[in-house]
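Below: a set of structures, written as structure tokens.
Only the coordinates and a few stated rules stand behind these numbers; no lab work does. Source: prediction; values computed, not measured. Cβ atoms are built from the backbone, for glycine too; each structure is taken alone.
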Structure 1
Amino acid sequence: MHVKHWNMLWANTNRRIMKKLIALLSLGLIVACNQNPEDLGSLKKNLSEKQDELSALKLEIDSLEAKIARMDTSAPKQEKLVPVNTLSMAERPFEHFLRLSATITSKENVLLSAESNGRVVSVNAKEGDRVRKGDVILRLESDFIEGQLQEAEAAYKLAKTTYERRARLWKDSIGSEIEFLSSETNYKASENRLRQVRAQYENTFVKAPVSGTLDAITVNEGEFVAPGTPVARVVDLANLELETEVSESYLKAIKVGDSVEVNIPALDLNQMETVIFTSQYINPANRSFTVKVSLNNKNALIKPNLLAEIKLKDYAKKNALVLPSLAVQKDLKGDYVYLAKAEGEVTKVQKAYVQLGKSFGEETEILSGLAVGDQVVTAGYNEINDGQTVDLK
């Protein structure tokens, strides 16, 4: 009934419009036939009023057409199809990597301490100097020990000479055995004494135990130091390595000799390195084991204790089915994707449940549920349902 009512309104409106158009045409003819100047102003005014009426009628027509279109369900409506993109499944290589945080350490990062007490009498190097193993970095006062060393050396020489003479005489059965044994005892005692004093004297020198760079000197000339006081640090930047902890579940995946990618964010540096050590001990606190990686520092830019990231391949497959991870969705039954399939002249989508493998980056390996050649929806999947007709782009 509503549609019939609106159709009648539409017919009446059309009749009114036709009458007004006829009137306007008549007015035009009058104007063309009668060009009396004194009536021209009124005619223009009348024309403007008719034009306003015509505009109002057009607005009314548009409103009626819109209402009829909403209420008339008999007119066929064309379904708007969701546009989708697809990926044809094909086998290709797939790799999975571990990303591990690591700390840079130095095998030869040595903090030197004083081994005896005394005052610093000289500092023979400055921070940043390249030193070799055995170079003297600083000296402590040694006047008293030097005197003891001279006495010990003299006593040693006398004891040695006496022993050698007693030994020759005793060999020829001259002298008593007691005199020979006494000289031998004195000789050995003086030798031990000399060794001890020399060690004390050597302790007044702080020497580089390894070759490297003198990274820090923590005392100044004239300061008094006690045994164990830190005085300097020597670092060998050419002998660095990375150390990290890895879950025990990756024991079979990591072995010595594996190539890894090392990234140092602070230096914007990426380089390939090699695993040089995997520990045989599992830490019971966190069920992990230690992995060490060599680190080439040819430009001396890398410093100990910098943070780094290790990218280590733990899985690879030559012939894998791989999808963008976002194309995989999940419901109560499991993980699924949409397949696009032609049905006559249209394309419909079908839900297919899949078993997922490993994921890395933006890709996921599909273990089962798909076959080579399947057309998987990779764009538009959020706007479709199982069995829906789509517009394949």
Structure 2
Amino acid sequence: MKIALIRQDYHKHGGAERYVYHLSGELARRGHEVHIFAHTGKEEVHRLNKLNNSMNSSNSINFHRVPVVGGAAFLKTLSFALFSRRQLKKAKFDIIHSFDRTLYQDVYRAGDGCHREWLSRSLKIASNGLSRMMVRLNPLHLTLLFLEKRIFKKCKRIIAIAKIGKEEIIKHYGVNSGRITVIYNGVDSDEFNPGSRELLPGGVREQFNLSQDDFVILFVGSGWRRKGLSYLIKAVALLDREKVKLLIVGKDGKRPYSHLVRRLGLEGKVIFIGGTSEAANFYSSGDVFVLPTLYEPFGNVCLEALATGLPIIISKCAGAAEIITDGKNGLLLNNPMDPEEIARKIRMTFDDELRDKLGSNARLLAEKFTLSKNAEETLEVYNEIITNYEGTD
């Protein structure tokens, strides 16, 4: 099968990008001809090809650079959609699978969720009328809504990464449920595993001057406003345990959060790490993973934490909450904007017995969500399209 995968950036830093990276490798190892259409990532493709060759995979992954117009975010988004369509129309593929809001695809994986749903929630929490007006008139939001509407109207198949995502698409766009398939993410259980917590217990802690007595709360992700980082920082300020540290892994505008840290007197307790492709080392050094997100289609970081045997605390509104049994393999937040509730759930994990139970059950749960299973379910969608359609719209 000749397959085109579209994502503006191809690397292992963000959750969606890591997903495309792993899926492309799985497809190539199954003998499919894989083509990546992205603005960045040629070096990553080269590294993955070397890895596949070492595993006796006969197929290499092909990289096609898509130009973008620099400057404003909406220009980059729109130009990537236009230029990728131009390139894709010049070649013949059995399947064109997009992971970004673009203009030419057979399959769209709604890994970034339903933008209209996120905007609806953003408007509800906006502080005043001016903020709401700025959200409504933001050209990036208008661009994403235009692309999203077109995709959900014309795309042959939509992959939602949680049941809640499917429901949101149907609610906002009236899409026939038969066109939407729910496929949960998979995780590399070799890269993320409890054994790494025993092999690398001091690596990150030593690097950032953390003692083995520190209770380390881990937050992983970018887009910090959406993922509720400010509420987590406020929760840390409520904790009465002396040796508590919060590690923030990911990239975003740091200034307002640094200001909040100083205002709450948390200097030395909150550590900004930045982006990394070595997230496994941070999971291995944490005591609990917390994601008080306001909107999250699924959250691959949740699976990574689970696979590492790390207790997790996540919002009920996150797609990953669908696979969690509260109190058994994780703890769920009713209101991610309530620092007191977040602090209360973190305090529960101070108990060694509960933390060990949650961690053990977390790993058992993660083992059900493999990269191989995800690839097989995705290939089933591809085969359905090939059977029922000819060509791309």
A value of 4.2 was computed for distance in nm of label points 7 Å out along Cα→Cβ at positions 159 and 263; which of 1, 2 is the source structure? 2
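Here helix-only ellipticity at 222 nm (-39500 (n - 2.57) for each DSSP H run of 4 or more, over all residues; to 500) was calculated and came to -14000; which of the structures 1, 2 was it taken from?
On the way: 1: -11000; 2: -14000.
It traces back to 2.
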Taking mean count of other Cβ atoms within 10 Å over residues 135-142 for each of 1, 2, which is largest? 1
Re mean projected area of the Cα convex hull in nm²: value 19.0 computed from one entry in 1, 2; matching entry is structure 2
Comparing 1, 2, where is mean projected area of the Cα convex hull in nm², for residues 111-214 alone highest? 2
From the coordinates of one of 1, 2, relative contact order in percent (Cα under 8 Å, 6 or more apart) came out at 23; that one is structure 1
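Which of 1, 2 yields 0.10 for FRET efficiency 1/(1 + (r/R0)^6) of positions 175 and 239 (r between Cβ atoms, R0 = 41 Å, to 0.05), as computed?
Details: 1: 0.10; 2: 0.40.
The read-out comes from structure 1.
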